1. Given 4.0 as the derived value for distance in nm of label points 7 Å out along Cα→Cβ at positions 327 and 479, which of the supplied structures 1, 2 does it correspond to?
2. Computing distance in nm of label points 7 Å out along Cα→Cβ at positions 63 and 375 gives 2.8 for which of 1, 2?
3. When FRET efficiency 1/(1 + (r/R0)^6) of positions 151 and 431 (r between Cβ atoms, R0 = 25 Å, to 0.05) is computed for each of 1, 2, which one produces 0.00?
4. Upon calculation of P(r) over Cα pairs in 5 Å bins from 0, in percent, for residues 311-422 alone from the atomic coordinates, which of the structures 1, 2 produces 2, 10, 17, 20, 21, 15, 8, 4, 2, 0, 0?
5. Taking 24.2 as the value of mean count of other Cβ atoms within 10 Å over residues 239-246 derived from one of the structures shown (1, 2), identify that structure.
6. Just checking, which of 1, 2 has the largest value of distance in nm of label points 7 Å out along Cα→Cβ at positions 71 and 383?
Structure 1
Amino acid sequence: MTIEDYAKLRNGSDIRGIAMENEWNEAVNLTPEAVSHLAAAFAAWLGERTDRRPLRIAVGRDSRLTGPELQKSVFDGIASEGALPFDLGLASTPACFMSTVLGDSPFDGSIMITASHLPYHRNGMKFFSPKGGLEKEDIVSLTEAAPGRRIERAGTVPEKSDFMDSYCAYLKEKIRSGVNAADHDHPLKGLRIIVDAGNGAGGFFADKVLKELGADTEGSRYLEPDGRFPNHIPNPENKEAAEAIREATIGAGADLGIIFDTDVDRAGAVLPDGRALTRNDLIAVLSAIVINEHPGTTIVTDSITSDGLSAFIREKGGIHRRFKRGYRNVINESVRLNNEGTESHLAIETSGHGALKENYFLDDGAYLMVKLLIELGKGKNINDMIAGLKEPLESAEIRFPVTAKDVQENGDRVLSLLSESAGSTEGWSLEKENYEGVRVNTDEAHGSGWFLLRKSLHEPIMPLNLESETKGGNKVMAAALLNVLKAASGIDLSPLEDFVQN
């Protein structure tokens, strides 16, 4: 493989590619050879940053069909650099990071083999040092260092690690100390809590955390790992998956339903009445918890959160800072604020990626659920905790295909046109604090809401999000926006036209 081939595997702060033949005839590019070379490059990267020898590197995988084979190649790549690989087996992405900071002898680094919620034929790699996940520029360095590396070892036999047991013990202790119940060992006794792991890696949470804390998990679904994902996409944002956990929660009469994505770095929840805790609702309940623990703290979110959420955070005594889309962006912004002296204890994206200062700013879906379970164990009613959250009457997302060859540059031109037009369009006003795209607020006569148009960094599209407080308000805003964007070139406006007309 050439350096250009490796560059195509970059996906922001991780690696993703096609790992097996498939019905879509997408060519395999994440080969065992590529994986071993990238693992070797990572071991060398770690070696440049520590004097400890030999390096000890943990390797975990999710339930994907290609995981075991690719894991063997990772072991070979690590060993080729003189480092020692350790096999975590079926693991979660957050546990992989925690293996570098938790316990008496943390690992020097770790690699997780996963492609999150993507289809079965894809796979990928996430890399961690004790300082956290690698950044985008680090991934560039790895893909540039990988081509042509010599992997002189094959069939490396790694040492087995039982770290997942240590990670589960860490989560259980957080709940036990947080609830501080009379029955210390079983603080969740009397609660029925079910889990939908989507046949990914999250089944451990029901069996090794909830049950051991005394919870009744009867009614849990899809805990068995199956890389074909036969029941639904393991993604809390997927409509089919969301409906599955809703039905399971109501059917079981559960106090809480929990759903994870494949590698457990994201989660969503369902309350007994079927209310979904995702997106703004999930952010609201976690914000309420964190602000109660740290009054006045700043909550960092991505750019498409609602005005109702901002008002809720302010009413609870916190500060809301909307930042750029991308979980690494919101986490890094929260870290930056803390480094500058501004307290920020929660960074969370509407996708469900959420990280807390108290937990190494690690986006860990299981740990987010720990925070909810502590409140349940104390007898709190989660619905009551977010009773003041105002939901928009309408919300929608429209995605415009970009037809111009210079995708990013054309997107800048479109956003510049919108920004210039906003000041002269009746009923519109630009959001003062905005860090991504163009966000426009509209008055009661012109939609009574807001919309945000932005660029996608990974796809040739421009997403548009709209929220309105009045019936039909989204169409009013969309129609006015359509008139403005007709002067733009390089984007396909037919999705917006369809939205206005239908």
Structure 2
Amino acid sequence: MTSIPLVARAGQFVGRTSVLAEEGQFTYQQLLDTSAEVAARLLDGKHDLGGARVAFLTPPSMTYVAVQWGIWRAGGVAVPLCVQHPEPELAYVLDDAVADIVVAHPDFADRLQSLASGRGLRFGLTSKLVNLRADPLAVELPKIDSTRDAMLVYTSGTTSRPKGAVTTHDNIAAQVTALIEAWGWSADDHILEVLPLHHVHGIVNVVACALWAGATCEILPKFDCDRVWDRIIAGDGLTLFMAVPTVYARLIKAWDAVTESRRQAMTDGCRKLRLMVSGSAALPVPMLEKWRQVSGHTLLERYGMTEIGMALSNPLEGERRPGYVGRPLPRVELQLVDEHGQQVAGGQPGQIQVKGPAVFSRYWHKPEATAAAFTSDGWFKTGDVAVLEDNVYRILGRESVDIIKTGGYKVSALEIEDLLQTHEAVAECAVVGVADEEWGQRVAAAVVCKPGHVLDIDGLRNWGKDQLAPYKLPTLLRLMDALPRNPLGKVTKPVLVRQFETSVHQSPST
């Protein structure tokens, strides 16, 4: 009998549909059987993986869920990889996580097999791991204590490279149950999943919440605007939709471009859903108002991050104030403090600090970073600034200008700067986020070229595409004679942001 809370609950819903995906429709019993077989094959005769890190790369699918659960049931730590990442970024995660096993969907075998073999890591294809046969593989799986490490998810911090945030099974259970309670999840829910599954938004808020509730999680292999609208129009029991502002911007553009009869069908489809949620980046108020016109829904905004899950949410019932992210979720303690660590008065901005059972365990192999992230009395320092107005929180932004939120992704400017500095034409560079209604922020690069060299945005993006994920590549470029600096020689990034707002070269591909 497993002590993994999420897996244990599946036994209550064995005959219900757990996952709808490209591979077909699967009950909770099939998910249990398939993940048990994955676990058995990962164990390969061992009793327990004992916290081994298993990095896996699959498209969003039933296979993804079965592999994730199989890793957990074998006693491993799941390390989800991003399908958009080029080899250098995949290699970084494998090395930093000190991965023991690498699992890949056949579509991604070429990208991972050489990385695994070059590091002497055990490698497996999901076609050999996931076998949906009638007779499940009989094997005794280890009993996994809920306090054990469950997942290692990489998130950009204020350093130049991403950090791995470790969550336990208990942390995940706390993150999920807070949302189940706050958003009224039940076994009758049916959610459409279109988000990347290497981030907490898709992993926890969508997939884990649905499966905890005994609901149906319908997974698309990637976001496709027309396909999402067709699905919403069809209905077929769909009750929930969650996305980032960039997705809503694209859905709005599609709504604007079609005939009146098609628009009405889109609107009618949305009205059948009970809840639509936006997060991972700030939602511009004009977009919220436009979506209300399109769908009849006032999007529920919430606030969270990889290290803490969700912390704040607008209410399921009651007023959702545009531009605000609500109040603390169940079992979440939250305070706003000044630069001296003292709580600020209402109406005054302060850094968000969080406590509670949902807060992550630690940064992987980074004890100094972990210590720096917490106060002496256990509050996690988010690095985000908010203000409490009329008992509701409003996010003001990051304390660090080196974190850019673009299309729901959190990107380190320093990581991008490190790469740009290796370009033969670049003498100096600085990367900032520039406000954008569709993307939240766009990645913008200010570059001083070496004598005799020139650079354009398309050439820069083409050069970097094999080394950075597409969403990390600059979409704005400004060539400069010198970067603005303060008397101490530090680049004054707020000045750069203002300059970008008045003069940019934009990539036509974006």
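1. Source structure: 1.
2. It must be structure 1, since only it matches.
3. The read-out was computed on structure 1.
4. 2
5. 2
6. Checked 1, 2; max of distance in nm of label points 7 Å out along Cα→Cβ at positions 71 and 383 sits with 1.
All of the numbers you see were taken from the coordinates with simple rules; none came from a lab. Small disclaimer: the values here were computed from a predicted structure and weren't measured. Cβ atoms are built from the backbone, for glycine too; each structure is taken alone.
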